[in-house]
1. Assign the value 34, 29, 19, calculated as semi-axes √(5λ) of the Cα gyration tensor in Å, to the correct structure from P, Q.
2. Comparing P, Q, where is FRET efficiency 1/(1 + (r/R0)^6) of positions 169 and 329 (r between Cβ atoms, R0 = 30 Å, to 0.05) highest?
3. Identify the structure, out of P, Q, from whose coordinates distance in nm of label points 7 Å out along Cα→Cβ at positions 193 and 273 was calculated to give 3.0.
4. Which structure, out of P, Q, was distance in nm of label points 7 Å out along Cα→Cβ at positions 121 and 257 calculated from, if the result is 3.5?
5. Please compute FRET efficiency 1/(1 + (r/R0)^6) of positions 73 and 209 (r between Cβ atoms, R0 = 25 Å, to 0.05) for structures P, Q and give me the label with the greatest value.
6. Name the one structure among P, Q that Cα extents along the principal axes in Å, for residues 49-240 alone of 53, 46, 30 was derived from.
7. Computing helix-only ellipticity at 222 nm (-39500 (n - 2.57) for each DSSP H run of 4 or more, over all residues; to 500) gives -19500 for which of P, Q?
8. Which one of P, Q has FRET efficiency 1/(1 + (r/R0)^6) of positions 65 and 217 (r between Cβ atoms, R0 = 35 Å, to 0.05), as calculated from the coordinates, equal to 0.40?
Structure P
Amino acid sequence: MRRGLISRSPVELPDAVLEARLDRVRAAMAKAELDALAIYTNNTRTAGVSWLTGFVPYWSEALLVVPGRGATFLVAALSFRVKPWIERVSRVGAVLHAPRIGLKAGQEIAAARADAAVGVVDLDGLPAGITDDLREGGPGLALRDASDWFAPLRSKADPAEIALAMHAAAIAHRALGAASPDTLGAMVAAVEREARHRGAEEIYVAVAADLERDARFVRIEGAARRGETFALRATVAYKGSWVRLVRTICDPALAEKANAQLAAAVAGLPHSHGFSEFRSWLVEGCRLVQPLDPMIGSRVDGSLAPSLGAVVSVRGALSIDGQTVLVGAPALIGAPGEAASLLVDPHFG
């Protein structure tokens, strides 16, 4: 369950932006000969539905249905008493409530056309019970995986999404900057407090407590001892946009050199040749419904190169003068002929 404030700003996410996204989706649906599109959301798989409506659930689950014609509707497992809140924080034609969201969505789609062709984003990842309920609600519906054509639409960021990602990155930067040298527990608390004060709807802080021993990030539970060099990673969500930012507490000259190598490597994306000097590295971003899906990296099986124009989060480990330095920041993949660039300066003075 999320703990931060979820709200909608028509200034940051105008109706016209959401309508333009729906228009592109409907054009692709028509080309694919689909009568409706269904997208699942819960508090960990938010990125498809939030992109089209602005809706992000605190908990529970929902299905967004986009008919080829007519208003969208959201079938939520949340009780009717939260209907006014959903309507305030999202742009959707109607909000329906049912404990079996797949059954209700199937019934509504079938009522318009019993043999409708229904595209489902990430059909293989849809919970089996919801798939079964869709088929029960509309026995004549033909379910098809819509991932192949939805992913290019969802992956490319428009100006509104870039602005939200930059705001999330600014929150993460200010939060990590608030972590003055102290006990790890106190530093983590300071990061989370600052992020929530600045409007983060969620933040997760992970720590690599002693880089001389272990470069893996973990959640701190209770007391933990830190080494001379250690790192913090802030994963921040702001109005449906997720980013990661890394800060290593070490010799400032080492951090400066590591951040310069990160920026140079990022400039070459979506190609990976710039990461040849990294011990390990990873690029994450949104393709379908997960906000931070692994795309390419030193330990990723299979390669899904990020799309041109996508917002991603990049992180890696470097060995500089015999010391491990962890780096990471969100970035924007450039248009054809343009270099990718970081959305925030990962330097901490």
Structure Q
Amino acid sequence: MSTSTPVVTFTKTRPGGGGERATSAYSALLNTVRDAGLLRRRTGFYWVMFTAVTLALGGVVTGFILLGDSWLQLLMAGALGVVLTQYAFLAHEASHRQVFKSGPANDRAGRVLANLFVGISYQWWMVKHSRHHANPNVVDKDPDIERDFISFQEKDAAKAKGLYAWATRRQGWLFFPALLLEGINLHLHGFRTVFGRHKVDQRWLEISMILARLAAYVAVIFLVLPFGMAFAFIGVQLGVFGVYMGASFAPNHKGMPIIPRETKVDFLRRQVLTSRTIKGGFLMDTFMGGLNYQIEHHLFPNMPRPALRRANEIVKEYCESRSIPFTETTLLESYGIVVRYLNRVGLAARDPFECPIAAQYGR
């Protein structure tokens, strides 16, 4: 078991090379997990979680009404950001078929939670996240390592110019502050998807849900609060939502090995070597919505959250017996790895007036 990023060298292999043995290795692990009953649906757990989160939402709404015209409303805004992130976790689990036995039932639950409660497109999330799960950290295949404000690959960082290059060279330090805008970014992606030319299942249902949620949310905020306070409330809520979402997803793969596009890696190693599990007990499980068991989640995407802790023990032992690096760290350690990794990648965005040799020795 490793507590830091494993050093892995990927080489080109022929398609199908060692495929039968690799498939058997994963099948053996899958059978062990299935025999332990860890793939059994835990629908009762999710009803309890949904009820608890909804009661928390009711508490936020009650506090919002009682506080009225007060800057203490920003506390309610922050709490709302946390509650909406918890709904997003439940939508994520429904999209992976973790909640109900029926696929359509999971889709209905996920669509309602994502579009009507959180305000992001379920269809956009499904397409993007499915591509990520199929090829985590694989160049040109995983959308989560594509260039955005943050560059996750040196080739992308090298493209940065001007002020953007300045920010890229410091992107590790800027990563968490930038997450304050991630909430807006997620909502914009949803709007571009449902109103764009992408193929969207039940497009008009998603549009009606997102617009109804947005209209009700904005109307209530601006009817109850003064103009400036209303904008502050929305800003804090989106900021907390973005930071919470980003801080929950970022530790899972950032700073882990990146696989070249042409490299063939079997499913078991592709998922284990590119993922990182976060240590912690019940509180961490709740805080990260089960995402702390990222290796286990990637190996068994439809495994319900309550089963992941037991699966963690099985997978660690299995990987150790086959000399497969298993990375497990604390949450703070993972954040440090992410910051250092992004700063290292950002060095590719060099100042055009900087002497490369002097810069190398200086660093």
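1. Structure Q accounts for this read-out.
2. On the way: P: 1.00; Q: 0.70.
Top value of FRET efficiency 1/(1 + (r/R0)^6) of positions 169 and 329 (r between Cβ atoms, R0 = 30 Å, to 0.05) goes to structure P.
3. Details: P: 4.9; Q: 3.0.
Working through the options, I get structure Q.
4. Working: P: 4.4; Q: 3.5.
Traced to structure Q.
5. Ranking P, Q on FRET efficiency 1/(1 + (r/R0)^6) of positions 73 and 209 (r between Cβ atoms, R0 = 25 Å, to 0.05), first place is Q.
6. Q
7. Numbers: P: -10000; Q: -19500.
Going label by label, the one that fits is Q.
8. Details: P: 0.40; Q: 1.00.
Label of the source structure: P.
Each value in this text was obtained by applying a stated rule to the coordinates, not by laboratory testing. All figures in this text were calculated on a predicted structure; none of them were measured in a lab. Cβ atoms are built from the backbone, for glycine too; each structure is taken alone.
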